[in-house]
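Please find the structures below.
What follows draws every value from the coordinates through simple rules; no lab data is involved. Just so it is clear, the model here is predicted, and its values are computed rather than measured. Cβ atoms are built from the backbone, for glycine too; each structure is taken alone.
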Structure P
Amino acid sequence: MGKVKSFKVKRVSLKTCKAFCSKWHYIGTCPAGKYYFGLFRNIELIGIICYGEPAMKNQKNCYRADLELRRLCCIDDTPKNTESFFIGNTLRTLKRDGIKRIISLADPSFGHQGIVYKASNFTLLGEERGGGSRDIIIDGIKMHSRTAFAKYGASGKKKLSQLLPDSIVEIKNKKRKLVYLYEWK
């Protein structure tokens with residue numbers, strides 16, 4: 001298994017992160033980002049972190065965030081404190097690059113409460129502001145509201161119903177995500 005302090009953190013490519021997430025992350029994807037890091041046990045890649053622009057355009061202004069920790073994923077066989085060790089190492093690198101504020105979201109609908117962010121000295125700001133996350137269901141096919149907006153130019157029930165008059169449109173609100181902030185003062 002190895003000791004956490006013997007693990008190494010290195011920058012990696014988006015391609016590496018995508019391949020790792022397709023195998024190890026419960027969603028199976030890695031979003032586009034600006035900074036990608038890998039966690040290595042000897043030469044074995046055992047984790048990735050992706051930081052990028054905040055996913056929702058209002059988050060950058062709302063939380064005055066430079067970046068969002070967009071994906072954190074480690075293999076199942078890691079010792080206690082692996083994730084907080086990994087996050088701490090990447091935060092030091094980002095600080096050297098002039099980053100001042102980072103947000104991350106924990107999704108309670110997947111059972112996430114942000115324990116690793118608390119252990120990494122992030123501050124819980126509360127639930128996300130704005131409309132929150134929701135699924136759009138069109139004729140029984142579920143998609144994220146961002147996907148609906150990209151496809152149809154709208155994500156609200158009224159507008160989608162106007163655009164798709166022969167379809168059944170439903171909106172299912174999800175639990176709001178918890179927002180965590182890390183900042184250097």
Structure Q
Amino acid sequence: MSSHQLEQFGVMMRAYPEWNAKINVISRKDIDNLEINHILHSLALVKFVKFTPGTRILDLGTGGGFPGLPLSVYYPEVSFLLVDRIAKKLKVAQDIAQKAGITNVVFQHGDVLEVKGKYDFVVSRAVMPLPDMVKLVRRYVSNDHANAIPNGLLCLKGGDLNDELSRFKKEALVDEISSYFKEEFFKTKKIVYLPL
């Protein structure tokens with residue numbers, strides 16, 4: 001990463017705790033683990049797929065900006081739409097993006113059903129069960145493939161996913177994040193990829 005990107009992550013590391021003192025964006029017990037449990041967790045997707053310039057990403061249920069903001073710093077030539085129903089959390093993400101000079105993100109407050117357009121990938125971090133997510137986002141995934149893997153859904157999830165994945169056993173690919181990062185936090189964390 002460039003020094004500019006590292007500084008953008010530095011802005012995040014300073015700004016999230018400041019905001020968290022006012023608005024509970026990240027669990028108060030977890031804010032001290034911001035770098036590993038939130039920023040690095042979001043960047044696990046970088047280990048799984050390298051997005052080509054011009055890729056369009058929809059971050060559904062971004063909350064305070066995860067995984068969208070860390071990914072947008074890592075991929076400045078990829079465009080991101082960050083959507084969430086909770087306005088105050090989205091306000092935090094917008095403020096941090098502005099302070100960090102992140103220009104490849106757009107924010108939308110509201111329901112995913114209000115989103116317009118097509119995207120190469122939908123990303124999410126522990127938003128809802130996979131079957132519910134697939135029903136909501138299938139319509140937003142473009143048929144124009146420009147990456148090494150087909151367009152689809154990329155979810156960061158944890159715990160036992162057997163029930164969630166039972167319907168998608170043949171299509172879904174599950175990758176253990178612990179194969180990328182050795183921190184204890186990642187022992188039960190997974191990337192679930194589903195081409196759509």
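Of structures P, Q, which gives 33, 19, 14 when semi-axes √(5λ) of the Cα gyration tensor in Å is computed from the coordinates?
That value comes from structure P.
Which one of P, Q has mean count of other Cβ atoms within 10 Å over residues 95-102, as calculated from the coordinates, equal to 13.9?
P
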